[in-house]
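Student: In structure tokens below, several structures.
Coordinate-derived values only; no laboratory data. None of these values were measured; they are calculated from a predicted model. Cβ atoms are built from the backbone, for glycine too; each structure is taken alone.
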Structure 1
Amino acid sequence: MQIPVYQVDAFTSRPFGGNPAAVCPLDSWLPDETLQSIALENNLSETAYIVKENGRLGIRWFTPATEVDLCGHATLASAYVLFQELGHKEDLIRFDSKSGELRVTRAGDLLALDFPARPPQPAELPAEILSALGGTPLEIYKARDYMVVYANEEEVRGLSPDMDRLMKFDAFAFIVTATGDHSDFVSRFFAPRGGIPEDPVTGSAHCTLIPFWAKRFGKNSLYALQVSRRGGELFCELRGDRVSIAGRAALFLKGTIYL
């Protein structure tokens, strides 16, 4: 069996920036064990699989360790492949996923994800976990992931979490965030239990970040930077119980997987 594979850098306009994702278009779904093995072999934060069934597009995402219910950058990468490599003509793509219908709209070189909002609620974390994250947290919230707010961008950039200690806590991921120096807000994303010590740019995290910062700033349109080493930019908007997360993408490679 031969499977096409594309590697796309998402939320950036250039290779070597943003967040790399593998995209594998399939004729039909393969066994979960095979999908997981391919993701582990690819060794990227996410591998996305897309299948056309009964006129609809299905999408699933796997880290090297597990399947996840929502992934922004790999959805953006999948839409890029459909638009740029596979000849999708319309400016709208609809994906069926474990998080419901997801839409991606093309506007010039920007691709906008339409995702469900996940507003966070106040929460607590053990002192040991806060110590493992580092810095001086100001506020703690939780949706799917824990979100920890810091005083400024410099503190978020300077964090060097203890991944071994974070692994011991029963949580998929930790978002750290603060107001930005040259953006409305910045963030980083750590998910060691999901096989991702630090994710370069995380669309799904912005399902939580956007409603939080929109309320804090009193505006619905926001410009965000994820300040990982690779870095990425996101053009964000709160739309009621949905969020729009827009960014660019760049193709890095395409090839064939042999099974």
Structure 2
Amino acid sequence: MVASFEEQTVTIGETHIKMFKGGSGDPLLLLHGASGNRGPLQYANALAENYTVYLPTHPGFGDSEKPEWIHSVVDMASFYTWFQQELDLEETRVIGFSMGGWIAAEIAATCNHAFSKIMLVDAAGIKPHTGEIADIFIITPAQIADLMFHDPNQVPEYDQIYKQDLTPDQINQGERNREMAVRVCWKPYMHDPRLPHLLKRLQTPTEIVWGKQDKIVPLECGEMYQSVISDSHLTVIDNCGHAPQLEKPDEFVKIALDFLK
């Protein structure tokens, strides 16, 4: 059974953002990556069978307003602590994907009561020692899509996501997403030098999930997250790239439900 999601407008301070909400049960916050909010796809619908899923579109992305004061992921994290307060979502479960994982990590590192359980999925935010995070701002969206997956044939919703003719509005949204991602992630690129040090105080149970063949944020970053978060566990999904929730949705959902319960 597919969960029923509705798109809402939420006002935080003076900023209006879009959010999908669906399912039933305890709240579960999902934070999307730099490509934007793709809406309630297969993995989100599966999670909504067990939780009330909140899937907001970050400020400056999609149809959400862009506050002038948000210039970094740290600013974005501050916005989301306000979001949690306004929607009574403090001490809830969270899953952050890529840049969204970085946002979740920044929140958790400075606000102990923000989350009860944390999942970081191929998260940016930590600079690897030997590898590097791919520079997605100097390549085309098509090249990013090529890097995203180990095997696109494994992605059940690949055609739905990548092979539809885009409307002018969707093209404009993609350009807004890229512009805002550059604004908050560019300097320093895709990491916060303070974050590995601040995360050492984190005691919230944390599940780190990584595609073994991630070509965007290398597995080394997941290993570094695991090394600095005391109550954490790293699960590596083989034959999988940067987006396990899309490439291996059944395996991803099982890992998520086992951890979040």
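Student: Kindly point out which one of 1, 2 the value 0.70 was derived from, the read-out being FRET efficiency 1/(1 + (r/R0)^6) of positions 15 and 63 (r between Cβ atoms, R0 = 25 Å, to 0.05).
Tutor: On the way: 1: 0.70; 2: 1.00.
Structure of origin is 1.
Student: A value of 20 was derived for relative contact order in percent (Cα under 8 Å, 6 or more apart); which structure in 1, 2 was it taken from?
Tutor: 2
Student: Between structures 1, 2, where is distance in nm of label points 7 Å out along Cα→Cβ at positions 7 and 151 highest?
Tutor: Structure 1 gives the largest value of distance in nm of label points 7 Å out along Cα→Cβ at positions 7 and 151 among 1, 2.
Student: Quick check on the output: 2.4 is distance in nm of label points 7 Å out along Cα→Cβ at positions 23 and 175, derived from one of 1, 2. Which one produced it?
Tutor: Here the read-out was taken from 1.
Student: Please state which of the structures 1, 2 yields 2.7 when distance in nm of label points 7 Å out along Cα→Cβ at positions 55 and 207 is computed from it.
Tutor: It was calculated from structure 1.
Student: Another question about this same structure. Which one of 1, 2 has distance in nm of label points 7 Å out along Cα→Cβ at positions 79 and 95, as calculated from the coordinates, equal to 2.3?
Tutor: Only structure 2 yields this read-out.
Student: Quick check: -10000 is what I get for helix-only ellipticity at 222 nm (-39500 (n - 2.57) for each DSSP H run of 4 or more, over all residues; to 500), calculated from one of 1, 2. Which structure matches?
Tutor: Only structure 2 yields this read-out.
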